[in-house]
Structure P
Amino acid sequence: MEKKLSFSSSLVIGVMLFALFFGAGNLIFPAELGQLAGTNTWNAMLGFLITGVGLPFLGILAIGFSGKKDLQDLASRIHPVYAIIFTAILYLTIGPFFAAPRTGAVAFDIGVAPFLKEQVIDSARLIFTIVFFGISMWLSLNPAKIVDRVGKYLSPLIIIILIGLISMTLLHPMGTIQSPQELYADNSFFTGFLDGYNTMDALASLVFGIIVINALHAMGIKSKKQILTSTAKTGFVAAGFLAVIYLGIAYLGATSVEPFGYLNGGGPVLSQTASYLLGSSGLVLLSVVIMLACLTTAIGLLTACGEYFHSIIPRISYKVYVVFFSLFCLTVANFGLDNIINYSLPVLVLLYPLAMVLMLLTFAGPLFGQSKIVYQTATLTAFLISVIEALVKFYTLIKKKMPNWLEYIQNVYIEYIPYYEQGIGWLVPVLVVSLIVSLLSVLVNKTCR
């Protein structure tokens, strides 16, 4: 008789999964979205929830459905070399390049900067990040139960504080919701859709899914059917918590414009809201909790990256990787949160379509017999479109004129590819190519029998 996952076990693993996804950096994006989207907040949040909650849930399900041992094994359906490159870039993105440095930057912006004068911010950031990543490195080199214990009690505490802030805002709104700004005025859904990329949770889900599978195996869940069902249950719990908190923080941001004006990022929105609603003691409590949450996230990311790269290049020790990544994070964090977020955008615009194609084909695979040519052509199609969009964003970011060839390709894409200007130009071509190649693959296989 197959063992089924109990409700309490689903809840426990679901909360664990929520804690894995819920880095403190995730707080700043819905708060900023709420401020800028204004009266279009709910439309923008619909797009945000698709990429910020729906895709991570889909990623967890994809790992459970695939039966593969890890992301590299799953991506090898495209090609073994591609699997290593894609997985390595993904780990670097959610690790030392962007997400891990962001933990130190967010911890400083929310936990320390509100108490300092403007003229000492840069030097204080340097000192703080040295201490922050020094502790992260030390705990990553010497794993201790204190990290698990802090994480175990920290997640519920963060949820309680945030629900408290959100509840107070709902009962006593800080101000009226203002008119939408910038891209949120005319294109709020797709702007919110792309904002969800910033959480990086869809990418992380392809790594975290294995943690869930291992936890299920430890509880005696072995069959593929039960693993998929149990993964769906736990994923639903995590997705539900994320969605509720994201919506609440977005509303908090939307009502904060009247009392505070438009602030530079979501960190100041949360800090000023905590001070406004809870006083100085509330701000201190929020600061401490956010800093500890960022610390545990940084340790988890450094550990995961160190273990992965040691597995593919074992002649370099795990400890060397951790030290190198910690120093790298320290350097990147001192460029400031805004720069980390901005420079991550071209990479995310490239990686997200590739990750989404892998997820979708994982579920559709049985329909075309897991044919490699379908995986390869769909992935290549997504890459040819997303790499151009990533290059365009990069040139826009550095404020340099695009090369003529890039501008020409961009204009062709805008004219002929549906939804390219909305940021999902890869979708229709990938669906068309996948359908055509799948049909051809099935016909060829039938003919050869």
Structure Q
Amino acid sequence: MYQETQKQYLVKVKSSSLLLFILIVISSCGSEHNQEGLDAYFKGSISAYNRKLTDVIVSDIFTPPVASRIYAYANIAAYEGIRFEDASKQSLGGQLNDLNKLSEPEANKTYYYPLTSLVAFTEVAKSLVFDLERIDNIQQELLKEVQGIGIDKETYENSVSLGKKLGEEILVRASKDGYLRRTALPRFSISDTPGRWKPTPPDYMEAIEPHWRTIKTFVLDSAGQFDPGLPTAFDAEKDSKFYKEASEVYETVNNLDSTKLEIAKFWDCNPNISTTNGHVMYFQQQISPGGHWVHITAQILEEKNSSLLESGIALSKVSVAIADAFISCWDQKYKSSLTRPETYINNYIDQDWAPVLQTPAFPEHTSGHSVASSAAATVLTELFGENYAFVDATEVPYGLPPRSFQSFWQAAEEAAISRLYGGIHYRPAIDLGVKQGKAIGDFVVKEIKFE
């Protein structure tokens, strides 16, 4: 009996020793700081993590305005984490509206700022999406891989702690920007007045984000700062200017050639297209207009082999411009509440007519893609130059071929006119939207200082 007990004790001791040995080995893994390995791992990471964020945004089916807000906050966080690599770079805290002074590294501690940047990015992102578990898993995988590569324990802990703190501080601003309050505001009331917006086929969705203009702007003084002006006055008479604008949409779609059809589809960027087959309705998810331009930015940064600091600057600047563009655009949309071409044409020109693209569920004036694209192109031109030629491969994952452009403005102008080709906007919404977006982009360039 005693011998059996002793034998069991020895087995336990051996097992405990083996377990202790394994724990020591595991805990020692990654304790040696592998600077070269870490730098290689984080190369291009801010662009890569924007793509990961896009996957979540698309699957969560966020509307274009909401998606723009998520990109803005996440990229502000990424910049704030990486800016410490250059002491001359200024914080956006104190520059952006109601974004208070943010934490800084402690002088007596060591940090690895690429890790701080991505922890801040994911910390913010997971609080703004529906599938927070997916973003949390992305963050945990990041931390695990960094430890596997090898990082000094103190540096690791300091970097993660600072990233989380920055994320929390940026989210304080997000919690007070009006996003949570907007759902408690009155629902949009559909008017019977001729010329006012009404839900459109196939699913007749209610108006999307009627109170988005109440969201606090990042740089603009107010949502109405760059108001583009009202649309052409509604008129059903055949000799009226408004009838002619609607007729232009009608004739353009009816005489669309293959090139213009390709352009319309490439820039569709409707996050949730519904299709009805018999009694069954199914949905096709796509990237948003803002997401498209974030991906263009990420692609350019990768092509140029840009540093993480350069990436943080570019993506935060572009994202903020796009977010303010949507707030500005939505301000005018719900002021004018103009009927869409599909509704007007069906009522006054051809009851059987349908646009090429599915009409989005919000008023017509101005064109959101025109405003956002022009704002983004203005910032990108300031960053990379007037005639930066590139091939836009953003839509390849969604089944569309890449398109080549000689400049960011050529791409933005094509995105704008695609709304006419698609049959979802009158020309004034496009032309005024481009001017509105450029004014916003110019203001962002002028107001935000990185050094």
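Computing helix-only ellipticity at 222 nm (-39500 (n - 2.57) for each DSSP H run of 4 or more, over all residues; to 500) across structures P, Q gives -25500 for structure P. So if we calculate distance in nm of label points 7 Å out along Cα→Cβ at positions 44 and 412 for every structure here (P, Q), which label has the highest result? Going through P, Q one by one, distance in nm of label points 7 Å out along Cα→Cβ at positions 44 and 412 is largest in P.
Across the set P, Q, FRET efficiency 1/(1 + (r/R0)^6) of positions 260 and 292 (r between Cβ atoms, R0 = 25 Å, to 0.05) reaches its highest value in structure Q. Each of P, Q could give Rg and Dmax of the Cα atoms in Å, but the derived value 22.1, 76 comes from P. Structures P, Q were shown, and relative contact order in percent (Cα under 8 Å, 6 or more apart) at 21 was computed from Q. When mean count of other Cβ atoms within 10 Å over residues 52-59 is computed across structures P, Q, the figure 24.0 traces back to P. Structures compared: P, Q; top value of distance in nm of label points 7 Å out along Cα→Cβ at positions 172 and 372, i.e. the largest, recorded for P.
No lab work stands behind these numbers, since they all come straight from the coordinates. What you see is a predicted model, and the numbers here were worked out from it, not measured in a lab. Cβ atoms are built from the backbone, for glycine too; each structure is taken alone.
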